[in-house]
Structure I
Amino acid sequence: MTTEEKLIKNKLGLLELAEYLRNVSEACRIMGYSRDTFYRVKKAYEEGGIEGLKEKSRRVPNIKNRVSEEVEQAVLNMALEEPAYGQKRVSDELRQRGIFISAAGVRCVWLRHNLERFEKRLKALEEHVAKTGAVLTESQLKALERAKEEKDGLG
């Protein structure tokens with residue numbers, strides 16, 4: 001049983017006990033909840049059933065820290081074009097194309113798309129080629145060969 005399931009079970013238990021005793025204050029005292037909490041739980045249950053009792057994240061995502069969709073796509077394209085490049089090199093290459101993103105920003109995009117390591121970028125490249133039938137460039141082939149050599153213990 002997960003923590004969330006235990007919390008839901010406790011909240012349901014509180015509601016059932018209050019109904020059984022016909023006394024909210026006594027049920028809250030026995031279960032260790034405040035009356036305020038009881039009424040919030042009751043309202044959530046009435047509005048959303050068991051789904052309404054699930055813990056909701058109070059954390060609001062900070063979207064304003066995100067790079068624009070165009071910049072994110074440029075970083076992802078660069079990860080496929082040059083999988084061997086590190087985050088600093090990608091940042092520098094994109095800057096030459098007029099796209100401004102820091103090395104740390106590149107890393108954040110890679111983390112969101114599970115591309116933070118060279119091996120993961122190569123795997124994404126292989127999947128892209130398999131899906132689209134794209135032809136590999138010389139630098140992409142070199143990166144794949146280098147990874148194969150390292151894997152075989154020759155590197």
Structure II
Amino acid sequence: MRLAIAMGLMAFCLPALGQSAGKAEVFSSSSIHSQMAQAMEVAKAKGSGGAMLGNYGSHAIQLSARTASGGAEVHAHFDDVMLVTEGSATLVTGGTVVDGHTNSDGETHGTSIKDGVSQTVTVGDVIHVPAGTPHQLLITPGTPYSALVIKVKE
């Protein structure tokens with residue numbers, strides 16, 4: 001119940017980020033739970049899954065589910081704001097991306113992070129990763145982890 005309230009509050013606060021007139025959207029708890037369950041089924045088969053709730057130019061709201069660690073990444077133009085909704089993970093930030101390659105959109109991906117700072121994140125934690133910061137989520141294999149992710153354009 002507390003998770004549903006927190007997710008609802010975040011969804012209601014997001015229109016203030018854009019500061020533009022338009023139609024407000026409400027993502028119902030039942031819809032979020034249904035989409036997250038589908039994303040987790042994909043994650044069980046492939047290691048990760050997700051769903052886009054909305055993309056507004058200045059920011060996007062997504063659901064992310066994992067059962068395996070992701071690679072290292074650096075977003076050139078987006079901050080990540082995450083609310084952990086299930087499980088726990090080790091978040092590694094800073095340091096240097098190993099075997100990094102940058103795409104045409106400025107996003108860098110690699111296999112891991114060298115000399116980063118590790119910290120445990122768990123249900124209810126809110127994470128902010130600024131654009132330009134190397135980061136990676138390490139998940140105990142087979143363990144479910146999920147988060148509501150807001151990508152804020154710099």
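Every number here is computed from the coordinates shown, using simple stated rules; none is lab data. Just so it is clear, the model here is predicted, and its values are computed rather than measured. Cβ atoms are built from the backbone, for glycine too; each structure is taken alone.
What the table shows:
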read-out	value
Which of I, II yields -6500 [helix-only ellipticity at 222 nm (-39500 (n - 2.57) for each DSSP H run of 4 or more, over all residues; to 500), calculated]	II
Ranking I, II by distance in nm of label points 7 Å out along Cα→Cβ at positions 42 and 138, the structure that comes out highest	I
Answer label among I, II for the case where semi-axes √(5λ) of the Cα gyration tensor in Å, calculated from the coordinates, equals 25, 20, 13	II
Origin of the value 15, where relative contact order in percent (Cα under 8 Å, 6 or more apart) was derived from one of I, II	I
